[in-house]
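> Got some structures for you, see below.
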Structure I
Amino acid sequence: MPIFTYQAKDADGHIKQGMIDAGNEQLAVSLLVDHNLKVVTIKRKRGLNFNLNFLNRIKAKEVVIFSRQFSVMISASIPVVQALKVLIDQTVSPALKAVVSEIADEVNGGSKLSDALAARPKIFSGFYVNVVRAGETSGKLDEVLNYLADEMEKDYDMMHKIRGAMIYPVFVLVGLTGVGGVMVVWVVPKLTAVIAESGGQLPLATRILMAVSDAAASYWWLVILIAAGLAAAVKYYGKTAVGRWQIDYLKLKMPIFGQLFQKIAIVRFTRSMNTLIAGGVAIASSLKIAADVVGNSVYHDLIMRTKQEVEGGSSISSVFSASKEIPSMVAQMLAVGEKTGKLDIILERITDFYAREVNNLVANLVTLMEPLIMVLMGIGVGIMVAAIIMPMYNLANQF
């Protein structure tokens with residue numbers, strides 16, 4: 001997104017200067033007017049945008065580290081602008097360093113921290129911005145930033161463990177697929193050619209293997225095109241609202257993994273809600289933000305329906321209790337939290353419980369994957385060996 005530098009007058013006639021991200025100059029002016037600033041000069045900044053958006057992508061881990069360092073400095077009563085300027089030197093990523101520098105300039109020029117963060121939605125989510133805004137409004141920015149950093153670290157750790165656990169099975173499956181492809185395309189044709197020359201009726205397994213091998217050797221380019229086409233079609237379909245919802249629904253219905261996706265969505269929802277409510281954000285607004293954080297269209301729609309019910313005077317648990325995607329324990333605990341006025345405490349306990357469930361489930365999946373992969377390897381090798389050894393054995397018996 002283009003970056004614009006500006007000079008503008010506030011309501012008191014004081015000159016403010018800073019930088020803002022916007023799609024074009026008109027939008028940048030409109031955003032400044034919304035903040036009661038009268039634009040004096042505005043100019044698009046050249047060169048920096050290419051480095052930020054193309055050469056360097058800001059990773060989630062880098063934002064987590066930035067948030068922790070920022071929260072520590074604010075808790076030590078260091079002014080926001082000074083803390084940001086210190087973080088410019090502390091930040092390793094060139095892209096994030098540039099972003100922090102821009103934010104420091106904008107805040108120093110009179111912008112709110114939350115507005116400066118909101119101008120960069122690809123780096124700082126709506127969840128992040130609203131928590132910071134709530135801290136600014138309540139005057140408890142240090143407490144809110146500490147809490148936000150804690151929750152971001154927990155969420156990052158959980159997702160990092162899940163990705164780490166999936167590395168081994170994915171690596172093994174990719175290796176098996178590669179070895180199997182080499183066998184089918186180059187090795188099997190040479191062996192089956194010798195068997196076919198012997199004449200006689202070949203076993204069904206051998207004939208199937210020969211047909212697959214011939215097709216793979218002759219039409220390998222077509223197989224690649226079909227695979228690439230299917231991948232592109234699924235990716236495109238997944239970007240549509242209906243496709244994304246159906247794919248997310250199928251994820252929840254998958255054997256074994258469905259429970260993992262469900263628990264991850266619940267943890268993200270309850271953790272986000274807990275952070276937002278503790279930061280002073282209204283329940284209806286918290287639900288809207290949490291719906292975008294949860295990462296699943298089925299739960300997004302469910303939470304948005306809940307938001308409408310809450311705005312109509314109903315409780316959060318009214319929609320959850322009737323949904324099959326929400327465990328009854330969660331709905332019941334939320335109902336208790338609303339009745340007792342301790343919703344934040346209940347949300348924290350639900351988050352802790354399901355975070356442990358996710359960790360246990362991931363550990364169990366890794367333990368289960370290892371023997372399952374060995375069994376699949378054995379079946380694959382057994383079929384291939386049988387298809388080749390059986391006719392050779394029959395051929396030897398003829399002499």
Structure II
Amino acid sequence: MEKCNCIVVFNIDKDKILFCKRVKNPYKGLYNFVGGKIEAAENSINAAYRELQEETGILRSDISLHRLMDITYYYQNFVLELFVGKLQHDIKLIKEINPILWLPLTEDFTDKSRFAGEQNIAHIVNMALKYPLAQNASEILNSSSLCIGVDGCKGGWIAAVYDHGDLRIEKYNVIDAIIKRYPLFEDFLIDMVIGLPSNEAHIRPDTFARSLIPGRTSTIFAVPSRQAVYKNSEAEQIEANKKVLGKGLSKQTVAIISKIRELDSFLNSKSQYKNVIKESHPEVCFARLNGNVLMTKKTQFDGMNERIDILKKYIPELDGSIILTKAKELKCNADDIVDAICLAVTANLNYECKGEMIPAEPMIDDNGLIMHMVIPADKNE
């Protein structure tokens with residue numbers, strides 16, 4: 001089916017709606033919402049932002065759009081996608097072809113002599129008015145940067161790329177492939193160990209991180225020694241760790257040693273990314289983004305939805321069904337995607353000076369890697 005969109009744009013006081021006056025058919029001379037055709041394979045939300053910018057000059061940084069409804073015209077083989085949003089501040093409008101103007105909510109939107117859409121506009125306006133647009137604009141991510149969040153998954157890595165307001169979810173076999181695709185970025189966080197202890201005197205950020213999520217400390221695995229990471233067999237790894245740190249290794253830690261080694265080798269061979277790509281931890285980040293520790297498990301339905309709801313405060317167009325579809329497409333777990341998005345959000349906040357490093361005075365490992373984590377700043381302070 002052919003797809004088009006219309007965008008209901010409220011002013012900052014939510015007492016006016018932006019309309020264009022059609023200069024061509026259909027509905028020549030009548031008022032209609034701004035919008036246009038969705039290109040083949042174009043993401044719906046991206047198409048809405050694109051059309052809005054082209055027709056009015058309104059940017060992603062000026063407004064947060066939300067999916068309102070879809071109207072399917074089966075006989076015409078046509079789908080109309082409707083979005084709604086409220087300006088965060090006053091802006092100067094820039095028209096494309098159709099004249100654009102603000103009309104007050106006191107207008108009679110059922111007037112067929114002035115408004116397009118066979119009186120659909122009145123219904124759409126009523127639905128848009130009911131949509132909760134009390135979004136805290138200060139939480140919406142800045143769309144002027146490229147920030148990346150990465151989480152390990154079966155067979156590789158999941159990257160959430162927040163590129164100037166456009167969120168992309170991608171899978172890569174190796175870290176090097178992500179960097180080849182995105183050699184330049186504002187911030188890059190990864191849920192994997194950076195900085196390896198070579199003796200018992202080396203202090204990593206894990207103890208600090210665990211103190212921030214009481215009741216969920218088991219989600220932060222013990223980190224192996226550098227000597228253990230570069231052993232080949234599990235038995236050799238455990239033996240090396242006992243010798244250096246005086247303790248064995250859990251099954252969870254052993255399972256990710258190959259990824260720890262890959263990242264450590266990459267950072268030590270690519271000096272331009274050393275201490276530029278930084279470590280983080282999704283559960284600690286979610287606790288900070290939420291203001292409280294999340295006691296639900298991300299692998300369960302309630303836990304997944306709770307985390308998505310938190311992320312939607314920062315990326316309003318995020319949708320659970322999209323994440324599930326993407327997980328199936330990429331053959332990964334949905335929680336891998338959610339964790340990667342969480343780190344992309346944290347990376348964006350950190351770039352905007354809304355992040356924090358733990359510990360405040362980190363140690364450096366034998367290869368010059370800073371042993372710290374980047375997390376969101378404390379919302380309660």
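> For structures I, II, calculate Rg/Rh (Cα atoms, Kirkwood Rh) and state which one comes out highest.
Of structures I, II, the maximum of Rg/Rh (Cα atoms, Kirkwood Rh) occurs in I.
> If you don't mind, there's one more thing I want to ask. Of structures I, II, which gives 50 when percent of Cα pairs over 23 Å apart, for residues 128-303 alone is computed from the coordinates?
Working through the options, I get structure II.
> Further question on the same structure: Which one of I, II has percent of Cα pairs over 30 Å apart, for residues 8-207 alone, as calculated from the coordinates, equal to 43?
I
> Determine which structure produced the value -9500 for helix-only ellipticity at 222 nm (-39500 (n - 2.57) for each DSSP H run of 4 or more, over all residues; to 500), calculated from the coordinates; the candidates are I, II.
Answer for the origin of the read-out: II.
> Taking mean count of other Cβ atoms within 10 Å over residues 184-191 for each of I, II, which is largest?
II
> Looking at structures I, II, which one was relative contact order in percent (Cα under 8 Å, 6 or more apart) calculated from, given that it came out as 13?
Source structure for this number: I.
Only the coordinates and a few stated rules stand behind these numbers; no lab work does. Since the model is a prediction, treat every value here as computed from it, not as a measurement. Cβ atoms are built from the backbone, for glycine too; each structure is taken alone.
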